[in-house]
Structure 1
Amino acid sequence: MVHSDWGDWLLRAVEDADPDGLAVWYLGCNGFVLKASDGTTLFVDPYLGTGDPPRTVRMIPVPFDPADVREADAVLATHEHTDHVHGPSQAPIIAGTDATYYAPDAGLDVVETEGWIDEWDLDDDRFVEVTEGDSFEVGGVTVRVEGANDPDAEHPVSYVIEHAGRTFFHGGDARPGEAFADVGERYDIDLGVLAFGSVGMIRDRETGEPTRTRWYSDENMIVEAAGQLDLDRLQPTHWDMWRGMTADPTALFDHARSFDAPRRVEIREIGDRTDV
């Protein structure tokens with residue numbers, strides 16, 4: 001069960017919005033909701049859980065209750081980790097709307113293991129497996145599935161999302177690598193979001209002992225990834241989420257200053273809207 005700290009004002013703001021092109025709202029962690037000029041609405045990696053205290057402790061508000069979502073055409077997952085594939089956060093969105101769920105095979109394995117279909121009375125055809133090289137249309141939005149270098153994930157992907165001549169890129173939790181360089185060569189990305197965080201002491205899942213842990217790119221790595229993608233605009237994500245792994249995104253202004261890309265670093269907080 002998810003309990004919102006904010007009521008439903010953010011969802012209603014998205015519903016009421018009438019963007020000229022493509023608008024995105026940051027949901028904290030690595031989650032986004034996108035709305036196109038034709039009303040098409042997509043969620044990417046929405047996570048409304050509180051973690052697994054004391055190992056992982058959420059540091060930001062829960063912005064909405066997924067049962068309050070009234071408009072959604074698709075939910076996209078980048079990889080199988082619980083803050084990206086999470087039944088209590090995502091299954092109610094599918095159950096309460098006509099949305100289709102898109103995820104790589106490892107993400108759909110989580111769906112099966114957690115019993116989403118039975119628990120939320122969903123049909124099998126609401127779930128679609130995606131892999132690198134796939135593309136599909138959701139309303140007036142084109143989604144292209146690309147590769148990602150996330151050494152902690154079994155099968156990560158990234159998404160290039162296009163509408164009305166604007167291009168949004170979601171890299172999941174991935175770090176610099178050949179996959180991003182390939183994406184940068186083939187697309188002109190207007191706004192890209194990449195996970196950013198510190199190295200922290202996180203309890204080992206098996207032993208419970210605090211262990212030096214890296215889950216996301218640091219300052220130098222995220223700028224390297226943004227350069228591979230040749231981003232016009234970089235929005236760092238995930239820096240706000242986990243106790244012991246948070247980071248200061250304003251540090252990226254100095255790290256990016258001497259490079260050709262990203263041409264601009266944009267810092268957004270949970271609930272903020274950006275036009276692509």
Structure 2
Amino acid sequence: MRLTVIGCTGSMSGPDSAASSYLVQAQGPGRDGAVRTFSVVMDLGPGAMGQMLHHVDPADLDAVVISHCHADHMVDLVGMHVYRRWNPSGPLGPVLCLGPSDLLPRLRGVDGTGEGEAYGTEFVFQTAVPGLPVQVGPLTITPFPALHPVEAFGFRVEGPSEASMQQRVTLAYTGDTDRCPSVDAMAEGVDLLLAEAAFVEHRDTATGMHMTGRRAGELAAHAGAGRLVLTHIQPWTDPAVTLQEAAAVFTGTLEAATAGAWWQL
């Protein structure tokens with residue numbers, strides 16, 4: 001399983017990165033039995049569609065997973081719709097789109113269309129159900145409720161190791177969330193924890209919205225995660241500050257996400 005950062009800036013696109021978007025890929029047998037690469041993109045924030053073209057042809061995606069319906073995590077679904085419906089080679093057909101229950105009306109609102117637009121030729125919408133896994137080729141994607149002002153999910157992804165298709169590895173993506181029991185459960189024992197850290201200790205005092213670097217570090221330590229990657233850091237925050245907060249409580253491998261970074265599990 002391979003994780004690639006398409007975009008990682010928090011709350012908006014930034015000078016060096018698109019907003020939240022992450023590509024998960026794994027090798028597995030297709031319907032014809034031949035081994036191929038399965039590709040899932042988690043979130044499509046502003047600028048993600050353009051940057052995705054550096055990493056994968058959107059026509060080859062097997063699923064799109066949306067953590068929640070704030071614009072910085074889903075607005076480029078409009079671009080995906082255009083790419084799939086109006087592709088010069090012809091309509092690409094619908095791709096699975098897993099996310100919150102309000103995803104379709106939210107997409108209509110961003111796109112400026114009426115209730116008659118169902119995007120049925122571009123997406124097959126499936127509402128995420130906590131604890132109910134969704135299988136995409138060799139990848140098992142399980143939603144976990146997140147603690148955020150809107151309906152939101154984190155996702156635990158299990159798939160084959162890059163070293164051996166018989167070995168299973170795991171990663172967890174928090175989406176936007178504060179610490180909560182369901183996110184703790186999602187992160188338990190993962191090989192890689194991709195955790196948002198939008199807030200800074202003593203600067204951002206709101207709760208029930210985002211984690212700080214320290215809270216993300218506490219989550220990783222509590223879960224026994226093998227590696228912690230901090231993401232969703234806004235352009236006005238120095239990632240070094242966030243990393244320092246996390247390092248005070250998490251002694252494992254620690255880094256901040258950057259556009260184009262990738263990890264093999």
Structure 3
Amino acid sequence: MSTPVVFIHGLWIHSAAWQPWQDLFAEAGYETHAPGWTGDSATPAATRSRPEAIAGLGVAELTEGYARYLAKLPVRPIVVGHSFGGLIAQKLLATGAAEAAVAISPAPIKGATKLPLAQIRSALPVLSNPRNKTRAVALSERQFRYGFGNAISKEESRRLFDAYAIPGPGRPIFELTAAKKDPSSPTEVDVTAARGPLLITGAADDHTVPEVVSRQAYGLYANSPSVTEYHAFAGRGHSLVFDSGWRDVAQYALGWIASLSQKELSDR
């Protein structure tokens with residue numbers, strides 16, 4: 001039985017954005033899944049119409065939702081996550097719920113303390129109002145352009161916003177900002193755990209998760225006994241997994257997964 005691949009979307013983006021990846025991985029022989037976050041509806045439009053369904057959810061609840069989904073699969077999957085999905089992917093891998101993981105421009109785990117101005121600006125739609133901690137927050141087209149679509153044309157950014165943008169819970173952003181002083185932060189990952197292989201990638205022009213933040217997260221695994229690799233994509237922004245250049249990113253992830261030996265996937 002082949003190892004299934006489960007795709008985990010990030011904040012403000014619907015799981016429908018993974019469809020091209022699912023098609024590509026299916027062509028390569030993988031069974032694929034792209035379940036949404038707890039509270040997401042089946043389509044972007046339906047999710048936009050029910051923002052209250054995801055209000056108040058945090059990293060722990062979202063991770064638990066995926067852990068339950070993974071536990072129902074016949075074998076442990078490989079997980080591929082983007083942004084907050086990348087943070088969740090790391091948590092699932094560290095606890096043994098997944099065989100391997102790819103974290104693309106992942107939201108920072110506890111210990112990644114760099115805070116570039118671009119990242120602060122990208123988070124302001126949530127952090128500007130403390131009441132957003134218990135609310136669902138939607139980005140405006142202009143905010144989406146800055147946080148996701150800055151490395152692509154204005155026209156493409158607008159198309160992606162219309163196609164995939166959804167409200168997201170504000171709580172995970174507040175949990176990131178509180179992580180340093182929170183001894184039980186849900187963003188913490190056991191970076192010394194014996195686990196399957198992990199690939200972390202960054203994007204050079206990313207505003208939401210600047211490349212220096214992704215690289216610092218990789219550095220936190222310096223003392224890990226397990227395979228941990230890093231790759232940076234030049235000239236790419238936070239939309240890199242679902243914009244017109246998605247295939248380059250997907251092919252890199254697919255090649256990395258295909259290169260893993262059975263021993264690397266099971267020897268721990």
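Which one of 1, 2, 3 has Cα Rg over 2.2 N^0.38 Å, for residues 145-192 alone, as calculated from the coordinates, equal to 1.11?
Values: 1: 1.11; 2: 1.30; 3: 1.66.
Derived from the structure labelled 1.
Name the one structure among 1, 2, 3 that distance in nm of label points 7 Å out along Cα→Cβ at positions 41 and 201 of 3.6 was derived from. Among 1, 2, 3, the structure yielding 3.6 for distance in nm of label points 7 Å out along Cα→Cβ at positions 41 and 201 is 2.
Just so you know, all these numbers are worked out from the coordinates, no wet-lab data involved. Just so it is clear, the model here is predicted, and its values are computed rather than measured. Cβ atoms are built from the backbone, for glycine too; each structure is taken alone.
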